[in-house]
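Please go over the structures that come below.
What follows draws every value from the coordinates through simple rules; no lab data is involved. Here the structure is a predicted model, which means the values were calculated and not measured.
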Structure P
Amino acid sequence: MDSVHRYYEDIASKYDQDRFQNSYGRYIDALERPILSSLLSSSGPKENLEIACGTGRFLNFAHTGVDVSKNMLKIAREKYPEAHLVNASFDAIPLEEQSFSNIYAFHLVMHLNDSKVEKLSKEAMRLLKDDGSLIIDVPSHFRRRFKSKRNDWHGSYAPPLRIFEQLGWTITKVHPVMFVPIHRIPNRFRGGFLSVEKVLSTLIPTFCASYMILEMRKTQ
């Protein structure tokens, strides 16, 4: 069990409360959820797979979810008893090839490195139908250049987008997420900045956002 896996096993019981039942988490969810909903609007849950589904925040969009943490999946099963939930690593998923039209994974890539992203790519290619889509969020490589030294741990990996093209994907959509440094805004004012985000997304270059949600087509 690596450090990230152990971390999520340990915090599973308090994950929802600590991450998404506060103003910061609700802000992030309010930005991400409409984007994911629009990208999956033409497919039903049975066509979709969520990798790193955690406690099930986005499992309303997918019938099948995968996570390495047993404790996180236990909570997801309580929320979605009808879902097919699989305890497995992102790079070794025991499901049949070409089973899904869409695969999505949120807040996973930031935990990886170049070699692990390649493994994720290969597994997604295997599981997706021809012309299927992979939807992921990727921290801004530009923004991370101005932060502290990168390491392999929690949330530190920010790959340039060309790495996905080199792995055989065609990037079809890029949605910038979070221009406002919301963690610096007092709690009581945060909700009002959601409308500001929409305006900023039309005025400021995408790479200036904190992170991006990518839709990529399988081309191999």
Structure Q
Amino acid sequence: MNDWNIHKLMSGLASEHSVFHSEADFQHALAWHIHTLDPGCRVRLEARFGIIAETRIGKNSFVDLWLPDSRIAVELKFAKDNFETNYEGEKYELRKGAWDVTAYGFVRDIKRLEKLRNDGEIDTGFAILLSNEPNIWTPPKRNRPAIFDAFRLHENQPPLAGQRNVAESASAKIKKSHSPITLRGSYPISWRTYYNHEGKGRGLFCYLAVEVGA
């Protein structure tokens, strides 16, 4: 795929598949959309790469989507809030998840893509976070400390950069499972509308896309 524009890609996906049951559903839909745009483009799901010691998911690193011809890796996250709708004859029932933990995972994805690029395994990486949870893109209404404050992703905040840590008040268990993350690059936070659905609950879906290696 030579004409790689992440926002054009997401806009096209929204016109074909505007809501998902899960992150895996999102992953498969995006892979298929890329294939329909360019049938000759090879797209691998859960492609395995080398050892990344910083991750806590095991010694081997897997990326959600890998385009070997373009050497592009894509990591996906899907943060859900409560929402129910019927779309093209199919019922969707999304249940609220831990959006702050997903935000941490998104920053970790960026770090993993940086490491893969630094190791020469990829040329470009994209971390994409899709969500209908407004808390993830809007600033908190109260100035009350939270465990994952350093991993907030709200609109117009300073770019993601440098070292990020969970709060000192976090339990030893949380600190162990959510280790500090240090980013090499600087990444502006700019959310875009994905699709606004009718239904019960949070129907506005937005996405954040970060490019590693721009």
Structure R
Amino acid sequence: MATTKLSDRLRRPLLEREHSIQTHFLGWKKPVLHSACEFLANRYSRGTNWDLDRCLVVLPGAYAGRRLTQLLAFHAEKHGLVLRPPEILTVGTLPELLYKAKLPFASDLEQTLAWTKVLRNADPDFVRPLLLELPDPSELRPWMDLARMLGALHRELASDLLHFEDVAAEVDLPEEVARWKILATLQRQYLNELHQAGLWDVQSARRFAIDHNEVS
């Protein structure tokens, strides 16, 4: 519940723009992509010209994007329209159109390797409150498994625009505060590893853009 309050506060500047958004309900009589195709045709076709070049279509996944592209092409051919297709994105890639990234984004593998390096280099006594048993320093795979777990937690909180230190400031139990502070230290080291490599963590980049009013 504390997480919700924090994320609401951080999101407020974006929510103030809701008045500029229009909602069009496509109905349930047809599959949604067929309805979307018809909506785009009715709204943007002029004579034989169907110019969607300035449209941005955001869909849940890549398959839906490919299917909509097919439907647009079929509709254009059937009705004798000259189609200029829209840009089609998935939900996960949309935020990066709303701000300008200052560094290239780290891939999933690069993020995992950065977390792995931070964990393996950490003082065992420092991270022991997080783990019942530390992996053997010579074995890479267990450390990478832990790195993926931390990365998943990092992404989950980042989806609410939160860092580990935000959680540490909200929890009540002293032992939980201590654990989250350890995680916050590891998170800062992880971000520093990426920065030294000339890379940016995409989740942190999104929060940075919002915190610094860089979202257009």
Matching 72, 39, 34 (Cα extents along the principal axes in Å, computed) against labels P, Q, R points to structure R
For volume of the Cα convex hull per residue in Å³, for residues 85-124 alone, structure among P, Q, R ranking highest is R
If helix-only ellipticity at 222 nm (-39500 (n - 2.57) for each DSSP H run of 4 or more, over all residues; to 500) is calculated from each of P, Q, R, which structure is the one that comes out at -7500?
Q
